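Some structures to go through are shown next.
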Structure I
Amino acid sequence: MKFTVDEFRAWKNKKITLLGMSGVGKTYLSALLRESNWFHFSGDYRIGTRYLDEPIMDMIKQQAMQVPFLKDLLRRDWIYIRNNIKVHDLGPVLSYIGKLGNPELGGVELDDFIKRQALYREAEIATMYDVPDFIRKAREIYGYQHFVNDVGGSLCELDEPAVIDQLVKHTLILYIKVTNQEEENKLIKRAQSDPKPLYYRPDFLREQLAIYLQENNMQFAAEMNPDEFTRWVFPRLFHSRIPRYDAIAKPHGYTVTSQEVAQVRDEKDFLQLLETAIGRQSN
């Protein structure tokens, strides 16, 4: 959706999709807006509770069944295991997606990792197709006036144009961009110390894996330390996504910086920021 500033001000039921890398402030804004009659739709939460819930539970149960005591309790239905994912803690999804590398160091073997990546992509696509229905539910069932779609950082990687078309049709796209080296370094450092589930396009993964193996004189992904590979690849993933975000935001939405988002303290600040972004593009 595109607006003039006046049209945006008159938009009674605002519906915003926040686009950008993990750590730029999407969930921060969403949590802030939730206090002012906005429905917060967390894409990653929906993925973990709806589309990856069964694979996550199967993985956990498979591990539990290797413990004789727990195996007996589970087979007798004396205990149950549940997925307790939270909007601010995506641990179950992160555990399922895992990190590519040596299984003895907590990594996931390449073939299994590729399968999990494919499921993650399918789950994110399905979640984005749920957005229009949740816009309706937010208003008709829960009584929220406005809607914010907090999407995963990998939306630009899906190569599914119909998903973008769907979001453009139903929401205003706001891209939060990192524009200076200091902010970029902080985001990369945060992502490396507090990782989120990562999706890699197959071509990107193959290319970067080949480079990493050659640089480290390895033949197989199973030789890699999973944490070291993740730390190495994330800056490359970050830079590969920037033109993809721009390709969505320039024709379809508006762009603000992570520095501008950091100054937002309430709904009034957020709406003013959006008006500023709309005005910049109009000029």
Structure II
Amino acid sequence: MNTISLKDMTSNNVNAISLKNVTKEYKGFTLDNISFDLPKGCIMGLVGENGAGKSTLIKIICGNVSMKNGGEISLLGEKNVENFFKLRQNIGIVPDEISFPHKFKVKHVDKMMSYVFERWDGKAFNDYVDRFEIPRHKKFKDYSLGMKKKLGIAVALSHGAELIILDEATSGLDPVVRDDFLDILYDFTRDENHSVLFSSHIVSDLEKLCDYIAVIHKGQLLMCEEKDVLLDNYCMLRCSDEELRSVPTAAVVGKRESPYGVQAIVKRQAAPNGADIGNVTIEDLFVYMVKGEIK
């Protein structure tokens, strides 16, 4: 399934991100006809294995990769991002790899960003520097991966952005800092005009934080839905292979076989009466969807 539309939270609500049939072709890989909406005031988690197309999609959304093969993008109500420099004032971006001049220290980043962003808030930036314990007197070239990520996050949160886009932003962060950062993003979206698109390999972070989950696999959008709806609509079924055959194939996300029987994720309403079922996690859904073989 390539084209999925989320329900707007209100009929008059402008989406923070709207993608229609976004396609990008490379030799050996195609980002194939991706469509979804992220309502304002919400957080969407983008899930996918390495090479699935998450970073490519984020680069297209951010204007870092041209979209020559078709589709439309609207950010904060602006179609096709014709004036991305102006729009960039309202978007905080944390790419997979954070880059600043090697000799820069915190004070140099603060000064440079004050020229880049019209609403740059130096006090907020320095508060985040202290909160994340970013070393002020160390040169950027001497930062660890975690320090670079924390600096990029501090910048993204300090110029009055309405939309934050993060590509693997929590990788390299220790669990305490990750948890603190997730709290910051949660507080950020308490403002109904603020939204977040967040890709991560740490699916537990997405499950904890996100309102919507989108799954990308081999360049295709497999699923995009409200997180709570996904968790309510699917269950883990433990049964024999014969019992599983009584479940419609279209209701089975994926299965795993062992000498002790079968575990399968199925639509809850399709589970046989009296069957042994349990709840699923977003990680279960992702793994079974991508790897769970259905015969």
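To which of I, II does the computed value 64, 50, 32 (Cα extents along the principal axes in Å) belong?
Comparing all candidates, it corresponds to I.
Still on this structure, please answer the following. Where does the value 3.7 come from, among I, II, when distance in nm of label points 7 Å out along Cα→Cβ at positions 190 and 254 is the thing being computed?
So the calculation was done on II.
If relative contact order in percent (Cα under 8 Å, 6 or more apart) comes out at 21 when worked out from the coordinates, which of I, II was used?
Source structure: II.
Kindly point out which one of I, II the value -17500 was derived from, the read-out being helix-only ellipticity at 222 nm (-39500 (n - 2.57) for each DSSP H run of 4 or more, over all residues; to 500).
I
Suppose you compute distance in nm of label points 7 Å out along Cα→Cβ at positions 70 and 142 for every structure in I, II: which one lands on 3.2?
I
Out of I, II, choose the structure whose coordinates give mean count of other Cβ atoms within 10 Å over residues 14-21 equal to 25.0 when calculated.
Derived from I, not from the others.
Every number in this text was worked out from the coordinates using simple rules, so none of it is lab data. The structure displayed is predicted, hence computed values, not measured ones. Cβ atoms are built from the backbone, for glycine too; each structure is taken alone.
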